[in-house]
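Every number in this text was worked out from the coordinates using simple rules, so none of it is lab data. Owing to the predicted nature of the structure, the values given are computational and were not obtained by experimental measurement. Cβ atoms are built from the backbone, for glycine too; each structure is taken alone.
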Structure P
Amino acid sequence: MDHMKHSLLLHADLEPYELLLAVSIDGGRLTVSSGGLTAQAGPGEVLLVDPLRPVSVEQDDLSLTPIRMDLTATCAIAEEITGVPAADVRFHLSRPLSDAHGRRWQAAVEHVSRDVLAHDEIATNPLVRAETFRYPATTLLTTFPNTALEAASDRPAPHTFGAESAALRRATTFIDGNAHRDIGLADIAQAARIGPRGLQHLFRQHRSQTPLGYLRQVRMAGAHRDLQSADPTGGDTVSTIAARWGFAHPGRFSVEYRRLYGCPPSTTLRS
């Protein structure tokens, strides 16, 4: 994530980035051409650049916030979410699907910048870092057109749920025992011995939630136990305990905690 300003008038022909590059325009204008497509953007607008095609850029007195994300890691998350093989996930030069999608992307960028990267204690936690990457990666996948998003509405074949109960038990057992680690949908599906999409439909059918929703529930319970046993006089804080369980935004953690347990986490810590 960078903040950049170029006061000059510039035309450049560039090789493929081989990274996912989402550009938020803060001032000036940007024109990008790639793969036979051309897009222009001005202040408040966002463009996603095709990661695998050469790019032609024209800009004038431009200030921007570029976000570069690892293509392989993002495609792996797309596979976790949709079941589309990571090798088949494709992006092209595009705008957000709607203005609302664009605002959601901007909000995700602001959250990562303000609430995670600005705080060394939070940003250096490995679990928080992993979950922090998943948040903008998932938001990007649902904000800009891509082949994984197009396949997200697909349904598995009827025989997918042949061993529903056993697979669900294996999944929940794995989550319960590993929620403190950096695990994702692919890890849970592998432990349950079922495909990612099949696992998602299994949870929706029997738990009315997603596997990652259940993972978040287990992590919240772990944070609740740690708050109950913590010693605030010894330096334990709500923020450090929340970060330990992957909750990077203390305010959102507090709202969700109060909804579940009927009191702020600070009250549990002091009791």
Structure Q
Amino acid sequence: MDEQQVAFVTGGGSGIGAATARNLADNGFAVAVVGRTTEELDDVVAQISGAGGTALAVTADVSDEAAVDAAVRTTVDTYGRIDAVVANAGVNGRWAGIDDLTSDDFRSTLEINLVGTFLTIKYCVPHLRRAGGSIVVVASVNGTRIFSNSGATAYSASKAGQVALAKMLAVELARDRIRVNVICPGAIETEIGDNTEHDNDEVMIDVEYPEGKIPLTGSQPGSADQVADLIAYLTSDAASHVSGTEVWIDGAQSLLQG
């Protein structure tokens, strides 16, 4: 019998990360559910365990290098391997015009979204090299197709950086049979808005859209479970020849709103 594969999912306590952890567990992975809020992680692990899956809660801030290193070591000490990495942890940060956005605001967003993604991949790669594997980076339509959300400068810069990071590493790590892809969700029902500081009303550009900004669904955002399904595909053998690719999952929203 084959050894159980292991997934390392950051931002796993809520939203897309939690949906992904549950989905991968349903597909047979043992899942390290990584995040900053222990109570949320424990709840997700309990859901997975209750459904007959295998999961471990690992508390870590992805912007803290020592914490990421420790989280990866805990995962490997527990399960012996890592086969899939989902770099999902992120914040919206502060959305404000350039005059009001501080250097600390900018650095804080990039430290979590971009540096955190780098650290997650860096410390997982030595373990992925043992048998190959898949890395999925969760970016956004912002910074890739949508640039009309004035004030989202730090967030968009971090998300554009994630795409470049993923493409560079897709080439570098291909020799190790490690696939690296990036997904770009649009409007998705998650809790990420809870950590957003909006101060961008004065710099927003008025634009008229048809009724509903999402062509596929009108005004109905996508769900975290739909994003998790895409991530599950990219981590599976069905995507064994897919690497260095970004996939937008937004109901064509970014084609209309960009």
If helix-only ellipticity at 222 nm (-39500 (n - 2.57) for each DSSP H run of 4 or more, over all residues; to 500) is calculated for P, Q, the one returning -12000 is structure Q
Note: distance in nm of label points 7 Å out along Cα→Cβ at positions 85 and 133 at 2.3, derived from one of structures P, Q, originates from structure P
Computing distance in nm of label points 7 Å out along Cα→Cβ at positions 37 and 189 for each of P, Q, the value 2.5 comes from structure P
Value 15, calculated as relative contact order in percent (Cα under 8 Å, 6 or more apart) from one of P, Q, is from structure P
Re semi-axes √(5λ) of the Cα gyration tensor in Å: value 36, 26, 13 computed from one entry in P, Q; matching entry is structure P
Highest-scoring structure on distance in nm of label points 7 Å out along Cα→Cβ at positions 53 and 69 (candidates P, Q) is Q
Distance in nm of label points 7 Å out along Cα→Cβ at positions 101 and 181, calculated, reads 3.5; among P, Q the input was structure P
